[in-house]
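Right after this note come the structures.
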Structure P
Amino acid sequence: MRTSKGKIAVLLSGRGSNFEAMYKNSLADDSNFKIALVISNKKKAKGLETAISLSIPALYIRPRDYSSKEEYEKHLITILKENNIELICLAGFMRVISPVLIKEYSGKITNIHPSLLPSFPGLDAQKQALDAGVKISGCTVHFVDEGVDSGPVIMQAEVKVKADDSEESLSARILKEEHRIYSEVVRLFFLEKLIIDDGKVKILT
């Protein structure tokens with residue numbers, strides 16, 4: 001049984017609301033993880049500013065400074081290893097991860113998506129749900145593979161779609177569930193309760 005908190009890196013591109021929720025949950029007395037690093041590909045990402053204000057190590061790494069996505073990710077790997085990162089949490093990181101990073105951290109990269117995958121992957125998931133007329137939407141935390149929002153599902157939360165929902169109102173209710181389940185997934189990861197078996201995730205009791 002480990003005695004130290006697991007170290008995670010949060011990769012983000014925008015406001016970082018899931019990062020903030022994780023940070024608050026990491027301060028709980030029974031928390032088993034800490035945010036050791038925040039990385040953004042956007043210089044003016046609000047999440048990066050928030051991390052700096054909280055005295056969390058935070059880096060802006062500009063993709064254009066590298067000759068390819070693969071070279072960019074090799075640099076990320078160097079930094080992640082220097083900081084002893086055990087789990088990478090994508091939280092609104094608007095870049096498709098390449099096999100370079102995925103292979104190096106196989107089974108150790110998670111992502112949050114605002115739909116019940118495999119329904120409505122990619123961008124504008126809430127709009128996709130409203131356009132399709134579904135009655136139930138929600139969010140998904142999954143392990144990252146080489147596809148887009150296609151990795152093994154870890155945990156999901158359902159959100160009812162109201163008849164008068166706008167994209168904004170539905171997104172706000174889904175976001176509350178995102179904040180809840182992402183930290184729970186991280187907690188289970190460091191309890192070694194998440195097992196990938198034949199492409200599916202089993203949560204041990």
Structure Q
Amino acid sequence: MNARESAVSRGLRLEYLTVAWNSLEALVALVFGSVAGSIALVGFGLDSIIEVSSGTVLLWRLRSDHNAEHRERVEHRALRLVGISFFALAAYIVFESSKTLFHRQVPETSVPGIALAAAALIVMPLLARAKRRVASSLGSSALHADSRQADFCTYLSAITLGGLLLNAIFHWWWADPVAGLAMVPLIAREAVEALQGKTCCEANTWLPGRGALDARN
């Protein structure tokens with residue numbers, strides 16, 4: 001097995017782990033978020049579904065790594081689908097958070113939600129780092145974008161955890177919908193960058209089909 005095949009194999013294992021983890025994450029977040037009436041937790045669960053979809057696309061892309069033309073098409077489609085999904089998620093969170101604040105709907109404390117967000121703060125940074133290494137080896141802009149989603153999930157985990165803890169400890173009912181709204185700028189930025197084909201921060205320059213010109217992450 002050559003170096004590229006080994007990198008593809010590592011990438012496939014990481015994406016299978018991503019799909020499995022985020023499926024569990026989505027199930028727990030959506031169920032307990034709905035029970036508790038937590039906009040932040042439901043939004044977190046919907047983001048997990050987006051990551052499952054992205055992981056499935058990346059599995060398709062990695063399995064077609066031997067076919068350069070097909071690989072290119074998959075990468076472009078993945079970026080566009082992720083961007084559209086993020087815009088839909090941002091719209092949902094703005095609508096539900098605004099409604100909750102207007103009607104003063106008080107969410108219940110969600111211990112499973114708190115535990116889930118705390119666990120994601122540990123798991124997702126590790127996944128993101130591992131995916132970036134594989135993306136650099138393969139010169140894959142789509143896989144690097146997927147690693148950015150894992151980073152993004154880490155930010156959402158911190159925001160979600162903060163909102164849930166403030167509500168649980170201090171009974172600040174407004175902390176949950178405000179935490180949801182705090183996610184929106186991050187979501188919108190990632191959506192725009194995905195639709196524009198941008199896959200990382202300014203420290204790196206990634207171009208579809210040319211790989212990493214400066215892969216320092």
Structure R
Amino acid sequence: MRKLSVEICLKSGFDFISKKINKNIESINMLELLKLDFDKGIVAGIFEITLKNGCILDDLINLKEIKTFNLLKLSEEKHTCFIKIQYKKNSILKKLKDFDLDIILKKFEIQPNKLQLSVIGENDKLTEFLKVIKKYGELKIISYQKAAFENHNILSSLTDKQRETLLTAKKHGYYDYPRAINGFQLSEKMGISKATAIEHLRKAEIRLISQILVEY
């Protein structure tokens with residue numbers, strides 16, 4: 001797996017991510033992504049927000065897309081917050097779904113008209129990712145290197161869907177011997193098809209094994 005870091009200068013008309021914050025915010029930096037649901041247009045996580053001079057948090061909180069906003073820490077001009085955003089407009093959801101690839105988002109930092117991203121994935125998925133983001137503006141590749149994961153945090157090599165499926169399978173005895181539940185029962189608990197559940201498990205298992213045996 002590889003880690004790709006890029007910077008995008010957003011084109012006019014493609015800055016749907018940043019145009020509503022340009023007046024109030026200097027930058028938004030993602031510290032921890034907690035939920036990313038492309039189908040429902042939900043993004044939730046811990047973010048560090050730097051406001052422009054004269055702006056207050058109320059200017060941001062009042063945006064209709066923000067469903068939950070909790071201030072966790074205040075340090076000078078930087079505000080560490082838990083934010084849950086939900087987009088409802090079909091045009092925005094369609095654009096977000098372009099990024100529904102088998103990759104892991106590790107960094108997300110937005111400034112007026114500029115976006116910095118770091119993602120982890122297999123070479124073919126990163127190639128797809130580059131094709132998508134090229135539509136949004138001028139692209140600069142900052143780095144492209146082998147991804148490294150700490151052994152104690154090996155689950156970070158999985159996508160959110162893969163991790164959720166794997167942990168649900170473990171919790172309900174899918175990996176017990178004999179199995180407490182089968183693939184169909186697992187899919188019912190998660191509200192997805194059996195084929196999708198098995199696919200997430202297979203990809204998760206392959207990634208975990210690859211990380212464990214990386215030196216062999």
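Throughout, read-outs are computed from the coordinates displayed, never taken from laboratory work. None of these values were measured; they are calculated from a predicted model. Cβ atoms are built from the backbone, for glycine too; each structure is taken alone.
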Task: Label whose coordinates, when helix-only ellipticity at 222 nm (-39500 (n - 2.57) for each DSSP H run of 4 or more, over all residues; to 500) is calculated, return -29000 (choices P, Q, R) - done: Q
- [ ] For the read-out mean count of other Cβ atoms within 10 Å over residues 37-44, a value of 19.2 was computed from one structure; give its label from P, Q, R.
- [x] P
